Structure I
């Protein structure tokens with residue numbers, strides 16, 4: 001785990017606790033990008049509801065786990081990707097076509113690679129999940 005990458009810490013915590021069969025976890029890291037990634041995971045049924053708990057020190061996030069994550073992680077280094085390169089990175093990070101998704105940071109916000117392809121956008125690869 002990297003102490004300097006809060007997103008990587010949260011995603012690895014989700015992965016570890018999913019393997020243990022936990023139903024809920026609480027993470028101390030709370031930022032817009034972490035909440036945006038959790039929104040994408042929730043929209044695609046990889047995690048359940050989450051709520052931000054204010055504690056006077058930046059807040060914590062309580063996440064409901066569904067047991068749907070096989071593997072999740074950040075992409076390091078953050079590769080720039082064009083519309084034509086998505087397939088190359090899907091092969092590198094995902095086990096099969098149509099199984100899981102890449103999370104991409106575009107000028108229109110975070111989205112899955114499928115949404116970015118539909119909108120004809122490139123961006124930076126942030127994370128993957130399957």
Structure II
């Protein structure tokens with residue numbers, strides 16, 4: 001993983017959340033790294049999110065983000081509206097962005113969540129011809 005820390009650190013992003021939400025966010029981060037070890041991480045402390053992509057550019061190269069809420073974590077997908085979601089995990093109504101609310105450790109361990117990450121990464125690689 002390569003971290004671009006010009007806007008803060010992952011710890012800064014999750015610091016205002018409960019210890020449980022911080023743990024969930026860290027588990028999501030580990031899952032992203034497991035799916036794509038060469039991932040770029042860009043934490044944005046002011047937005048309380050950390051973005052993940054095939055490169056550092058948020059709107060073109062990122063495929064996912066972690067947002068640590070007060071009592072849970074969200075795993076967002078920059079192009080989520082285009083992803084296959086047979087298990088119906090994705091929430092949201094925007095043109096592109098979707099997210100999954102993670103409230104328990106078991107939520108992080110769902111095979112369907114990993115499949116969404118794999119599809120999101122593959123979508124960005126294909127779109128950018130990498």
Structure III
């Protein structure tokens with residue numbers, strides 16, 4: 001994580017909201033900026049692209065995991081594994097292990113974006129940096 005220079009509060013808000021809305025707020029901001037022919041700062045573009053990329057990756061991973069769970073549910077004795085992974089845990093406010101990890105990652109990214117930092121998520125941030133010409 002590295003702090004960025006000259007970040008306006010609205011950029012921090014849009015960056016954090018982009019993670020919390022699965023890239024929706026950032027996508028709408030990109031459309032508005034294109035219609036008004038405004039420049040999107042590298043900080044804001046980094047977080048918008050990262051949130052959209054992570055949302056698509058999460059959707060694909062969840063779809064694949066659901067397919068695997070359907071197969072595992074049909075195998076005796078192994079069908080308990082998906083149950084325990086998705087079982088609500090009382091001291092995590094009723095969230096499962098997967099939901100707790102996902103929520104923690106989203107909050108980490110949103111908080112660091114709200115602080116004006118370039119948050120780092122392994123592999124994804126590297127791809128975004130290469131495509132933005134930062135590394």
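Quick notes on this structure:
- Ranked by Cα Rg over 2.2 N^0.38 Å, structures I, II, III are topped by III, which has the highest value.
- Taking distance in nm of label points 7 Å out along Cα→Cβ at positions 44 and 84 as the criterion, the largest value within structures I, II, III is that of III.
- Highest-scoring entry among I, II, III, by mean projected area of the Cα convex hull in nm², for residues 36-91 alone, is III.
Each reported figure results from applying straightforward, stated rules to the coordinates on display, with no laboratory input. All values reported here derive from a predicted model rather than from experimental measurement. Cβ atoms are built from the backbone, for glycine too; each structure is taken alone.
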